[in-house]
Structure P
Amino acid sequence: MNERIYTAPPDTGVSIRGKTLVDVLYEAQARYHNPHFLNQPVGLGQWQPLSLHDFVDQVEALALGLQTLGLARGDRVAFFMESDAHFCLADMACLLAGLVDVPIYLTHAPESIHYVIAHAEARVLVVSNQERLEHIASLLRTLPLVTHVVVADATGVNVSTVEGRPLHTFAELMAEGQRRRAADPEAVVRLRTQIQPSDLATIIYTSGTTGQPKGVMLSHENLSFNALTSFSGIKAYRPGAEGEVALSFLPMTHVFARTLFYGYLYYATSIYFTTPEALREALRLVRPTTFATVPRVLEKIYGALVERAATMPGLRGRIFRWALRLAQRYELGQTPRGLYRWQLRLADRLVYRKWREALGGRIGFIIAGGAALSAELANIFAAAGIPILQGYGLTETSPVITYNRPELNRAGTVGVPIPGVEVKIAEDGEILTRGPHVMLGYYKDPERTREVIDEAGWLHTGDIGYFTEEGFLVITDRKKDLFKLSTGKYVMPQPLEQRLTADPLVEQALVVGPGYKFTAALLFPEEEALRRLAKRLGLDTNRPLEALVQEPKILAVYQEIVDRANEGMDPWEQIKRFVLVPERLSIETGTLTPTLKVRRSVLYQRYADQIRALYEGSASEAEQESTPSTF
């Protein structure tokens, strides 16, 4: 094993230890006053603000109200909630009350939801509203340990019980909590003094690409250390009401958004909640200075730019395409000089400032995580004055292990370690990490815990990567995704898939080939972009998608996309055949994870016939090595 241990470079933040998440709440209250701390959507383009002071007041009241349900410290509370201010309130109230919250993905199938609630032995179920209550109510029939149901927004709710369980509202519980606080002013103080940094804060069930979800146990310090240490590396971060404005649209059920919230809370950042569907309008109205996203959203933005460049007529089109080509030449970490520097300044005045305006006009940086972001996109956005800070981590690491800083950013990498975290590369290329960010373990599963955390405390991430000479971590693939061809050659599918999905015509891609002679791919087209392509090619755009994907002219364009993805790859890695699959992958169908990564095992099973057809009647191995063909 490579014994070199990588740690944070100097001046990239400080390690902040020993805090509970409740400490984070009260320290923020003591330092800042923000009348627009949390901003809850209340209609199209409208938000209802909640001040930091009122948020703390409601957290205390709800925490005391939850105690009236007969809960003991350490009891689990399941959340089936939207990712908004109500979620944040319920989360902090549980933490203050010494309860362990268990968030559930809204997109999970009923059997997965049932599994999580049952496995966690949740005593209380919290839902956002009437719609979520109706969605989950029938599952309670076979969940005897759930004794109470709580609804955040009671609008339209006209029942007092659900499947025989008492139904409570946030308003009722907070009113009861306020009465208790008035009768016993020391009640909240006693709650605070009972909480320790090592206490279990939450169990997050990972929604991985294979198998049953695993309950990741994260402590108060796991999360507080990770959030506060990570934020400390952004030197120019402005706290309080006059500081940063964050737009939040990622699921709070995922550790990425949760940890970001605790960082926002510590600095009393104004947070506006929205959804991916309403993102474009929210960017225009809120004009955030920052937001966090998964790379797929950025790929879609870039895809729109590429398509616009291809179709914009006249002088404006020529200028736009010139500016895009300039941005594609940009290299993070290298200072533009001479003519290129002057050209970038001109392009900024003519084109790039409009890109920034489309994101609200005030973006200081974008945080990207959850999947790999291509180097090309990182460079292009940086050229346009939109820095993307890509990071890396797992639910099991709370989540941040490494990330790029505004002053220390390299395209194609996931940055350098955060202070207090150790990282090293095993002999087989696997990334290992150790530190206060590593989980307590998997809930009720010590055997699987021992499989990923060795006796020396190193967590085995399952990812393959390496450090550059400058000390930046590069992820090459998932260890389990690496596959071997029948020729004995190994293929890493992720780099090819990143190149393919960077094109606006490709919504998702699955590179296949384990046990076969050559590499192939399933391409899932972006339907609207494909229909616009069909129109430009003079084809009938009203035809079904199933017919359009068989058109020779369409296939020829996708062959060009595949050819570009193959450039620079080793011969055995290059995609020799592909098929266009006229279907859309989604979280709801179980084909994508909540962070929009493909579930390989599901896709291999679902599209087994299409994969098999790619290899039927194939030419000799020598021909396949040299002659890519379109299926």
Structure Q
Amino acid sequence: MPVQDAIRRVTDRIIERSAHSRAQYLEQTRSAGHKGPRRGTLACGNLAHGFAACGAVDKERLKGGTDINVAIVSAYNDMLSAHQPFERFPAIIKEAVRNLGGVAQFAGGVPAMCDGVTQGQTGMELSLFSRDVIAMSTAIALSHNMFDAALYLGVCDKIVPGLLIGALSFGHLPAIFVPAGPMTSGLSNPEKARIRQLYAEGKVGRDALLESESQSYHGPGTCTFYGTANSNQMLMEMMGLHLPGASFINPNTPLRDALTVAAAERATKITALGDEYTPIAEVVDEKAVVNGLVGLLATGGSTNHTIHLVAMAAAAGIRIDWQDFNDLSQAVPLLCRVYPNGIADVNHFHAAGGIQFLISTLLDAGLLHKNVKTVAGPGGMEAYRMEAFLEEGGTGRVTWRPAPRVSADPEVVRPADNPFQPTGGLRLLTGNLGRAVIKTSAVKPQHRIVEAPAKVFDSQDAMLAAFKTGELNRDVVVVVRFQGPKSNGMPELHKLTPQLGVLQDKGFKVALVTDGRMSGASGKVPAAIHVTPECLGGGPLGRVRDGDIIRLDAEAGTLEALVDPAEFAAREITVPDLTPNGWGMGRNLFGAFRAAVTGAEQGASSFEGIA
């Protein structure tokens, strides 16, 4: 089916807006690439350094200058459950490439921090900036110019966006992203949320809370709720950067290993040395970005991607903004209910049909661009209707077959002609407080419009203290300011979620308005987040005072302080003492990032020329 007019109009608008920057990017990419191995430009001393530690066979192949060399860039560490499985991957990849007559080298590691560990802690103020550090680390890993293709091993929140931004700076190289998969299901996400709220109310102790959390996060793999990490995996598949069906296979299983082998083998086929040269610069184009946006909206994905997708696209010379998200959301139905948008986890989603069913129904409805270049080869997005499974006969190899066209659980994933709601899960809010985004897919319709007095805080700790004293037991719009990237690195404020949920469950009208972020698992309480311009940049949210009536209307797409315009404009913005944000837990090392960072709608990027 041809792509729907609404999708085409947004795509055409992005192409027109990006014409100059995209052309400039492609020209720079083409000038960096040339026929033959990258290391052919290296002097003998350079090359000798590059293979000095290799074994005899690999060294001879690299000396010859004509065999394929694949870079491995990994976010492995053994503290993060999502990345711990990557410990085994380099050996698997090296063997697979060696069996085809090539070489794979571990080019470099990138840092990977966990928002789940740092949530509500000082370290969270490094989280957003870690994305750009990862991008720079990726560039350093590839800077030796030894490689013909690259495999990127990453899963979680800032890691995949950072890897992709770094990969696009080497746009002449083919790239395949290799996931580790989600952990097996543990304690249900709704039960976990229930225990968190009971703890916030003082009805259970820390022992019960820790036991609940331990049963939820219990083994290797990604957290099983549909937050930023799993939204990342969906995006990589929707944008043609994973092998089909790779996203949600559990770690340390034969199929997971077989997919890793297949990714390594495929990387050797798409270099400039063969007939299927597929540089990442040509995979990540305007249509691929729109496909990623459609996937995000159809699944009710992470709000963090209203920042990350902007920065990722900009790294390929493509300019998108929140109006694009909003307009596509009006055309793309919500097809998935995965926690926090429902009770299922990603394992249930995968078993119900998962991404392959989702892609099939979106293609059939004309909601995806079919004719795009992907790492899977000819056929564009049609290849992603196929699900991965192990060959018969115990070969240990992966093959693909058509995925079922019928959902195995319509309460988890539905066809496009029978959606959970006719529009996607995100909305742009505008008004005299600036521009913001709200995730509506998990918010019940009766909670999507809130008009109540403001209670203003300049830190999340101050809000939590007010909750404990009962000061917030009323209809209230909680305003948490000076949480933007320039102020303190824009930490997630997910620590506030249980308390806000308690207030809503008591029957109060409650909402959050902030220039900070919420978790990629933003939930049932309406939250106008990423308010831009941020308060430290003169944003009007800084003029709000206690008692001002704030109206958040997710149906109309408005965010307003109902204050006399002249009075509101005359108010001064009083900046609190932010000096503590610049020291401790490494924050002093990130002063240059805070000074240079762009606004949230520009991707919160610290890179010149990528905004």
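Computing mean count of other Cβ atoms within 10 Å over residues 92-99 gives 25.5 for which of P, Q? All intermediate terms of the calculation are to be shown ahead of the outcome.
Values: P: 25.5; Q: 18.9.
Derived from P, not from the others.
Any idea which of P, Q comes out highest on FRET efficiency 1/(1 + (r/R0)^6) of positions 116 and 148 (r between Cβ atoms, R0 = 30 Å, to 0.05)?
On the way: P: 0.95; Q: 0.25.
Structure P gives the largest value of FRET efficiency 1/(1 + (r/R0)^6) of positions 116 and 148 (r between Cβ atoms, R0 = 30 Å, to 0.05) among P, Q.
Taking distance in nm of label points 7 Å out along Cα→Cβ at positions 20 and 516 from the coordinates of each of P, Q, which one would give 5.6?
On the way: P: 5.6; Q: 3.8.
Of the options listed, only P reproduces it.
For which of the structures P, Q does the calculation of mean count of other Cβ atoms within 10 Å over residues 100-107 return 22.9? All intermediate terms of the calculation are to be shown ahead of the outcome.
Details: P: 22.9; Q: 20.4.
The structure behind it is P.
Coordinate-derived values only; no laboratory data. Note that the coordinates shown come from a computational prediction; the quantities given were computed from them, not determined experimentally. Cβ atoms are built from the backbone, for glycine too; each structure is taken alone.
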